[in-house]
Each structure stands twice: as C-alpha cells, then as structure tokens.
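Values in this text are rule-based calculations from the coordinates and carry no lab data. Remember, predicted model here, so these are calculated numbers, not experimental data. Cβ atoms are built from the backbone, for glycine too; each structure is taken alone.
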Structure P
Amino acid sequence: MSGTTVGHALRNRFQSIRRSEIERLDKKLRGLTDAERQSAEAIIADVVDAIARVPERTLSDRTPAHSLDALVHLFDLCSDPAIAPR
C-alpha cells in the first residue's frame, strides 16, 4: 500500500460521503430550483475536492506505513478495493 493509493482511497471515501449526504438531504433540497440545486451540489463537490487535495498532495511512497495504516483505520478505507487485502 502506498501513500498515493491511500490518498486516492480517501478521495473516494469523501466522494462517497458527499453522495450519501446529498441523497439523505434530498427532501430538504427539493425546495431549490434545478439551477440552485446544481449550484449547491457543485459547491459541495468543490469543498470535498479541496479537502481531498490536502492528503493527496502530502502522502507519498515515503509516508511511513504506520501513518498509512492509521489513515486506513481512521477513515475505514478497508472496503476500498485498492486498499483491501488480497
């Protein structure tokens, strides 16, 4: 497992959370016009991307394994196919 792999898995996890929350909040978002909803979803996606960029930029092949293991555990990345044991 490399830092790059964990960075990608984190991005996938964050995107999954974003999709779940948009779905969960669907009733609250129904009052928005289509344009307003698209705008809100774009803003949310931009925020998630900004958050995901930080670990993607800092994690590398030199990141200590115990640090990567901690991230995998903290963000429950074990279900990501790129991380799951083979």
Structure Q
Amino acid sequence: MLDMQLGQVVFSKAGHDKGRAFVIISADNGFAMISDGETRLIEKPKKKKLKHLQPVNNVIDISGLHDFELKGFLKIYNNIRK
C-alpha cells in the first residue's frame, strides 16, 4: 500500500461513496479528511478511516485550491471508474 499524504488522490473503498475519487485534505490518528469539490467541499470535508481509502499514485498541491478546480481534476478519475 502506498503511503498517504496531503493532496493524495484516493478512491473510497466503502460506504455510499464507494468508487468515487477524493483528495486528502488532512489526516490524523488513522483518519483522513477528504474532499471532492462537489458533494464534499474543501471547507467541509468528509472524515473517513484510512483503511477505507485506496490511494492512487498522484498527489496534487492543495494550497489555494478551489472546489471547482478540484471537481474538474477529479472528474477524470470518476469517469474512468464508471
């Protein structure tokens, strides 16, 4: 398994959002705060256990990132999985 870090692109492996792409906004104590810029905004990320996330070998710079930019970036990943 890849080490997860801030800005890491991940796929949800469990829950109602299973299969959707997200980006890690922060992480602490076995949990990550994830956002997709659409249903989960950067200002209100979702808390998810790290074991329920599948990392992708892609990290983006999240400093100054806006929701619409994140949504557009992750659209590529979400279309691949469909």
Worksheet item: The value -23500 for helix-only ellipticity at 222 nm (-39500 (n - 2.57) for each DSSP H run of 4 or more, over all residues; to 500) was derived from one model only; which of P, Q is it?
Response: P
Fill in: Winner on relative contact order in percent (Cα under 8 Å, 6 or more apart) once structures P, Q are ranked, highest first
P
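Could you tell me which structure in P, Q was used to calculate Cα Rg over 2.2 N^0.38 Å as 1.30?
Checking each candidate, the match is P.
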Worksheet item: For structures P, Q, which has the highest computed value of FRET efficiency 1/(1 + (r/R0)^6) of positions 41 and 65 (r between Cβ atoms, R0 = 30 Å, to 0.05)?
Response: Q
Worksheet, complete the sentence: For distance in nm of label points 7 Å out along Cα→Cβ at positions 9 and 25, structure among P, Q ranking highest is P
Worksheet entry | Read-out distance in nm of label points 7 Å out along Cα→Cβ at positions 49 and 73, computed value 2.8, structure in P, Q | Q
